[in-house]
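Here, each number is a calculation from the coordinates, and none is a lab measurement. None of the values given here were measured: they were computed from a predicted structure. Cβ atoms are built from the backbone, for glycine too; each structure is taken alone.
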Structure I
Amino acid sequence: MILVTVVGQAYTAAGYTLQEQPLKWAGGRFRFLKALSDTHYGIIEYQLLAYQDTMWSSGMPSRFNVTLIRADNANGLESDDAEYVRRDLSALVVEDFGVPILPSATHWWQFKTQDALGKALAEAGHLTIGYAIPWLAGDLSPEG
């Protein structure tokens, strides 16, 4: 629950709540949801790939990415809705806004320790607060 400790308060202040989905949590998916209007939802989704040091993982670092979804349904399912969008946070920041703060537009935050996880979550959280939340709400656009 380091995720909630690091970014939960900021997301709650922005109106996003962690969806209670223990089965999805067990699979490494954590979603924060906000009703943006009567018909649309904003979703911030963390996908965690956790590796333990085994003979198969060869000490590979665990990693996570962040996906942003604006949809006309709370599940974030793709639809024909004109406002539907699905974008990785890294692509939004690096490609759309042209901010080269991450190594690539397909960036996964990596970590091997809890301290490194906290730092990675803080970095992703800052980018989410600064770019993703206003973008999902329609208050910030790469076009200006």
Structure II
Amino acid sequence: MSIIIQRLKEKFDTKMLAEILHSEEEFVALVSGSAESLQAHLGSECLVELGYEKVIEWKVIPDFQDEMSGIAGCSSQPNFTTVKGRVHHVMEMGDNQSVIDLYIQTGPEFMTVASGELGDETPVLGSGIEITVENLCFYPTNT
């Protein structure tokens, strides 16, 4: 996955709050690293992995089209981010738990979420879902 860090805003521990561009969406998110290490990535493509603190809510999107996928900030809650994509793979882990790979075509990339984070529910393979997460963080891999 890649993002463009447009502007660094504020420091939080070992992370920076930054204005991000992903695909065509601009939003604010955390990026792991110091201001000094991230300064070199300003305005250019930065390869990253993503993580988040917790899932706030999720829902199935009826008649989902892959063009609807993406990552976007939530204007009413700046520390919330919405991810839309298609359930690409479900791996059963036993004890009614599973790991779900969500394909985000507009990246293109994958996000993994555990069924336990979705209220112990597992969406149907191929369905489109929207997940709102708290404190999405990007972890640069090319620093």
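When you work out volume of the Cα convex hull per residue in Å³ for each of the structures I, II, which one comes out largest?
Values: I: 121; II: 109.
Answer by largest value of volume of the Cα convex hull per residue in Å³: I.
From which structure (I, II) was Cα Rg over 2.2 N^0.38 Å, for residues 31-78 alone calculated, if the value obtained is 1.59?
On the way: I: 1.64; II: 1.59.
Only one of I, II returns 1.59 for Cα Rg over 2.2 N^0.38 Å, for residues 31-78 alone, namely II.
Given 3.2 as the derived value for distance in nm of label points 7 Å out along Cα→Cβ at positions 39 and 127, which of the supplied structures I, II does it correspond to? Mind showing how you got there, number by number?
Working: I: 3.2; II: 4.8.
Structure I accounts for this read-out.
One of I, II was used to compute relative contact order in percent (Cα under 8 Å, 6 or more apart), and the answer was 19. Which one was it?
Working: I: 19; II: 30.
Of the structures listed, the value fits I.
Taking Rg/Rh (Cα atoms, Kirkwood Rh), for residues 7-62 alone as the quantity of interest, name the structure among I, II where it is greatest.
Values: I: 1.15; II: 1.03.
Going through I, II one by one, Rg/Rh (Cα atoms, Kirkwood Rh), for residues 7-62 alone is largest in I.
Given that helix-only ellipticity at 222 nm (-39500 (n - 2.57) for each DSSP H run of 4 or more, over all residues; to 500), derived from a single structure, equals -500, which label among I, II identifies that structure? Display every interim value, and only then the final one.
Details: I: -5000; II: -500.
Matching structure: II.
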